[in-house]
1. Supply the structure label, taken from P, Q, corresponding to mean count of other Cβ atoms within 10 Å over residues 52-59 with the calculated value 14.2.
2. So distance in nm of label points 7 Å out along Cα→Cβ at positions 36 and 164, computed for just one structure, reads 2.3; which one of P, Q is that?
3. Given -11000 as the derived value for helix-only ellipticity at 222 nm (-39500 (n - 2.57) for each DSSP H run of 4 or more, over all residues; to 500), which of the supplied structures P, Q does it correspond to?
4. Among P, Q, considering only percent of Cα pairs over 22 Å apart, which has the greatest calculated value?
Structure P
């Protein structure tokens with residue numbers, strides 16, 4: 001599930017492209033203009049676009065994921081809070097990646113450059129990524145994995161983001177694979 005450009009989603013798709021046991025079955029987005037949909041289509045991955053009622057009221061998204069036999073849901077830049085019925089349908093089967101070392105710099109509105117700006121404004125010496133289970137609150141699910149990188153003198157949100165992306169691209173698919181193999 002993604003709301004934006006989909007670089008993490010595409011990285012996951014590529015990572016599992018030649019895997020005979022694990023595959024990306026479906027890419028979902030709440031934004032019809034999200035570039036993640038183009039990335040998915042370029043890799044011949046089916047897509048599903050949904051709106052707020054589909055997600056929060058009718059159970060359409062939950063029911064579709066159940067009917068597709070989805071084993072794990074990976075959020076990759078998906079910005080809506082996950083509804084309780086979806087979490088209950090996929091207990092400990094939904095993960096998210098966050099561009100900071102949680103519990104710091106998490107919560108509503110803390111995504112992308114907002115996180116990196118806050119890290120820099122607070123003169124942190126390190127940042128990193130957190131991969132965590134999804135619960136009914138933003139970025140508060142149990143942490144599965146973290147990786148760190150230094151915050152360097154003269155860093156900008158963009159330069160810090162570059163190092164964070166390296167960690168995301170390396171570790172997120174590996175963690176997903178470990179979860180699916182256990």
Structure Q
């Protein structure tokens with residue numbers, strides 16, 4: 001892949017707190033990893049590159065949900081409130097994403113997916129990671145983490161399917177340009 005593989009993915013600027021402290025967001029810069037597929041159904045073995053990017057929703061929240069004096073974070077698209085909890089959890093995202101093959105994924109809505117993390121979360125809650133996967137070329141997909149936050153288990157995300165779908169199935173169908181259908 002060329003030098004500019006991440007050109008369309010955002011490299012987030014640090015968050016500057018009111019007191020001038022700079023919080024790095026470099027752990028949310030684009031990265032990539034590979035998923036290896038064995039020969040299958042007449043197709044040769046292949047390697048698919050997963051190019052990962054993040055939206056600011058993994059470290060910010062809606063201003064209306066931020067309390068009385070939120071610290072704001074702006075980019076060219078929107079202004080949101082910096083969220084300390086989301087920020088702290090965002091350091092785990094790279095590990096979660098590179099292990100998606102071992103995790104259960106679910107349809108969230110339309111072409112969005114979600115995976116859940118229970119480890120290290122207070123009882124009755126889970127860390128939810130929402131993402132999309134789109135084909136860039138026959139051997140590359142872009143995974144964009146749309147949002148990630150702690151939520152109450154009893155209040156499941158709207159549109160979440162009951163049946164899990166494997167990450168390999170998601171990638172295979174996206175690469176082969178097959179429609180992904182959720183089992184209800």
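Just so you know, all these numbers are worked out from the coordinates, no wet-lab data involved. Predicted, not measured: the structure shown is a model, and the values here were computed from it. Cβ atoms are built from the backbone, for glycine too; each structure is taken alone.
1. The structure behind it is P.
2. This value belongs to structure Q.
3. P
4. Working: P: 44; Q: 50.
Max of percent of Cα pairs over 22 Å apart: Q.
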